[in-house]
Structure 1
Amino acid sequence: MKKIFCVLVSVFMFTSAFASTSVEFGLGSGFIFYGSKTLKNTIRSFDESSQVIICANADYGITLAPQVILSAGVDSVFDARWKGSNHIYLWDYAAEVGFDFYPGLAGLLCSVDYCLGRRTDFIDLGTDEDVTSTKWGNGFAFGLAYDFGHGRLGFAPQVGAAWRHMPRGSSSDNIIQIKLKIRLD
């Protein structure tokens, strides 16, 4: 694992010296299909609660070719449900490494990422708060976006959607996100 990490760091350092780079920030919402039966039952028992799902991410990209970008970043999804003083907060976080590519259809952008992440649950249903974390899981993400500034440098907004599959030990979560991203070259 250390050798792979060292190779990736070397590639990023070498290519960033000779290629253009960009930074992206995104904010949005989505829906999560939880795989754990225990968690599903806990959520069902907490019906008619208020809920908000917030997705955020940040990526650093290195342009390898005009149509291909190597990217690395973080992605986080916060699912908050509450009713009175009781709450269920589910925080999913992952590191992502992958490729973004433009298939040649105007500003259409496709992405494929390897993800390493887990979820931490903060559950308080009237008794003591229970804080648990899932095992780290290796997953993947696929995304589609439209880059309104494709081919131009500077500030560029993007609108997109992504699906991330994250194994959690004995179950898997599927996360669907819709985001507004800002790219800075």
Structure 2
Amino acid sequence: MRIIAGKHSSRKLVTLPGTSTRPTLDKVRGAVFSSLGGFFEGGVFLDLYAGSGACGLEALSRGMDKAIFCDKSKAASAVIRKNIEALQESDNSRLLVMSDMTALKLLHEEQEHIDIVYLDPPYAKQKNEAVLQYLSDQEMMNRSGVAVIESEKADSYPQRIGRFTMYKEAEYGITKITYYKYMEEIL
């Protein structure tokens, strides 16, 4: 696994051995970031089920100001920390070793606002709708924020979740990527 584009292009990343995590394939990650515009001029990226941290580090490589990585696994968090340090991104990164909802509540208390949230939980334990509903209810997204869900191809999601409106779906083998745009006003 490697960083695809930006200031860390082609840098290799450490991944967790075994099958307890399912890293986003380079092809899928590249397609997602191309769909999001390729490169960024600042912003906050939340990698909620970070695994190796590849998505958040890709976002930093492509110009995001800050990446917040969350994974409740201590083993995955150790890998994320190694990757952050290897790319010298400690100043632009925050690692939360806790559950998804605990992290979201903490970020809400700290009044953190997010530009892009990437959701890639274990396929069998998806609660993406609840996460997007919480982000919407707590108004944690910045104007024109985007949520990206990586799931199994067979999964389906509603057109709207709170202030989020689906605007695109794409399939890559057994993987589906669903994109939502955050709307400041509920239509």
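Structures 1, 2 were shown, and log10 I(q)/I(0) by the Debye sum over Cα atoms at q = 0.14, 0.17 Å⁻¹ at -0.81, -1.06 was computed from 1. Have a look at 1, 2 and say which one yields 19, 24, 16, 18, 19, 4 for P(r) over Cα pairs in 10 Å bins from 0, in percent, for residues 10-49 alone, as calculated. Source structure for this number: 1.
Can you spot which of 1, 2 the value 21 was calculated from, given it is relative contact order in percent (Cα under 8 Å, 6 or more apart)? So the calculation was done on 1.
Among the shown structures 1, 2, from which was the value 16.8 of mean count of other Cβ atoms within 10 Å over residues 66-73 calculated?
Working: 1: 16.8; 2: 22.4.
Traced to structure 1.
Identify the structure, out of 1, 2, from whose coordinates helix-only ellipticity at 222 nm (-39500 (n - 2.57) for each DSSP H run of 4 or more, over all residues; to 500) was calculated to give -4500. Checking each candidate, the match is 1.
Bear in mind that the values in this text are calculations on the coordinates, not laboratory data. None of these values were measured; they are calculated from a predicted model. Cβ atoms are built from the backbone, for glycine too; each structure is taken alone.
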